[in-house]
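*Asks:* Input: structures, listed below.
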Structure I
Amino acid sequence: MKSILLVKTSSLGDVVHNLPVVSDIRSAFPGAEIDWVVEEGFAAIPRLHPAVRHVLPVAIRRWRSQLWRREARHEVSAFLQQLRARKYDAVIDTQGLLKSALIARAAHGMRFGLDWESAREPLAPFYDRTFNVPWRLHAVQRNRALAAHALGYVLPAQVSYGIHALPAKFSWLREARYAVLLQVTSAERKLWAQAHWIELGTYFSQSGIGCVLPWGSAAERERGERLAARSRGIIVPPALGLEEAAGLLAGAQAVIGVDTGLTHLAAALGVPTVGIYCATDPAATGLYGCAWAANLGAIGAPPQAAEVIAALERIGNGK
């Protein structure tokens, strides 16, 4: 029985992109015990996969600014103790950053990572073996390829995210049928014009479907409220945790989102999803391997609302 540690700490979309690695390993080694190191704020995602044995939350983002505090140092020590409590047959760093390489190095086991040409940082000395994974591959395929090289199996043809979430019920959500509009992101250049969202809201309203606009910051909530004031049937919910957000997405008729982690999570959950790209390349990090998903737009070429509606209808008809 193989014991394997995956190191993919952040961000949300990157963590979702790593889920197929778990499915691949379990397919190749049905008895494998798989653990995963991930940022504490994203720990709910690997926990959705039934093949993940233990999730080891790490708090690098928080610890960086608090190392002078005794509590933070104790947390670091406790994490390292947990990390080193088991010797793994393989420690696979699919993140390819200094923070993840340091975590892999601290773990007990044969360490695998990207070679000099494949990583964004020169990290080869941190690993026992490295592999070349072409940059032209989608992020999902890069993760899958590295793990397959490390463990010596042939990649399955089909991509499986392997996760499931039950639709959640909320006191503030009375609509039986609703869509989720993920119109906010931390990068302003990825935003889609508000006029397009209003047109989309009108389309759903005329179809008898409500719209929910989750948010993560006060500025994002205000943006949603401005949009709700200009379009009927739009709900700006209370703040949602990641588990609640997964339940909201799971119950949606459809999800439309810009290039943000929740959009990728919706597609991974099998919800009909349209990804909108305004400033990033969907060939590199778009929705991938999901039967009921579509990518629209490109760098500097955002789609029109009519294109999004047409894609939604194609997906709906296909399902």
Structure II
Amino acid sequence: MAPARARPAALSLSARRALWAYTFLALPMAFYVAVRLAPAASALVISLHQWNILSPEKPWVGLANFRELRADPLFWKAAGNTLRYAAAGIPAQIGGGLGIALLLQRVRRLRDLLRALYFVPFVTPIVAASWVWQWMYSPQFGPLTRIFDALGLPAPAFLRTPGQALYAITAMVVWEFLGFQVVIFLAGLEAIPRVYYEAAAVDGAGGMGLFRHITVPLLNPTLVFSVVYGTIVYLQLFTQVLNMTFGDPGGPLGSTETVVLYVYQQGFQRFRMGQAAAATVVLFGAILAITLVQLRSLSRPVEY
């Protein structure tokens, strides 16, 4: 009589849970690979070819596009402008968002309405908001010009002066994302247990002491997220710049040019997809490196 076959061992509960988790994650992971990773890999492949979309020939050129990029002064101007956007916008955005969140936390009446009002710019279509701000800056009929005229002061040519145009666009971007930062900081502030403030107050800690030794340390994860998110936003600026300098994209005199706008101009106006892809790869590497440095240097786990 043949011996009975041994039945396969049943999966443990943890193994079944993991199997179901990976099953449900398969579809979004496939979508992520198709929408994010595959285009990124394609950009790397294109950057190594002389890729003119009007020509059927796509010869391999190796790192020639990157060498051409390194020698292009317009690319370095765009990179410098992009860093200037980030340096001017991130502190204003985070400082303003945290300050408003601290004030809203003290409000007891109409708090939800005020939160909604601050959040409205974030959900406003970027193109529409950019055109409204361009109209506000208009030296012919913009309301800011009329205010300066009423005060008897010369109206600045915000978007027509190289020294002012970049900061005029930065002000619009800060306005756009300020409400998002307010909501994020409010969530972080409300997650801090009140017992810490009460204990510190009993020990005689004042307002600045509470903020410095309790609020800031326990708000660190929120601050790190806000800095990283804001950095990525400013390093990828495109729509605001394109629409606010519509007649002269990147102007005046290239003072508002960004790396993403440079990619757009190289790829879709001059049909030099190889150099555009090379700039995209460089930008991706820069964002990845800066993000990793920020996560490593800013994260400060705190326990009380």
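None of the figures in this text is laboratory data; all of them are computed from the coordinates on show. The shown structure was predicted, so the numbers you read here are calculated from the model rather than taken from an experiment. Cβ atoms are built from the backbone, for glycine too; each structure is taken alone.
*Asks:* With FRET efficiency 1/(1 + (r/R0)^6) of positions 66 and 290 (r between Cβ atoms, R0 = 35 Å, to 0.05) derived from the coordinates and found to be 0.40, which of I, II does the value describe?
*Replies:* I
*Asks:* Have a look at I, II and say which one yields -22000 for helix-only ellipticity at 222 nm (-39500 (n - 2.57) for each DSSP H run of 4 or more, over all residues; to 500), as calculated.
*Replies:* Source structure: II.
*Asks:* With relative contact order in percent (Cα under 8 Å, 6 or more apart) as the yardstick, tell me which of I, II scores highest. Mind dumping the intermediate values first?
*Replies:* Values: I: 15; II: 28.
Evaluating relative contact order in percent (Cα under 8 Å, 6 or more apart) on every structure, the highest lands on II.
*Asks:* Oh, and also: Of the structures labelled I, II, which one yields 106, 75, 32 when Cα extents along the principal axes in Å is computed from its coordinates?
*Replies:* II
*Asks:* Right, here's the next one. Out of I, II, which has the highest value for mean count of other Cβ atoms within 10 Å over residues 18-25? Spell out each step's value before the answer.
*Replies:* Details: I: 25.0; II: 10.4.
Structure I comes out on top.
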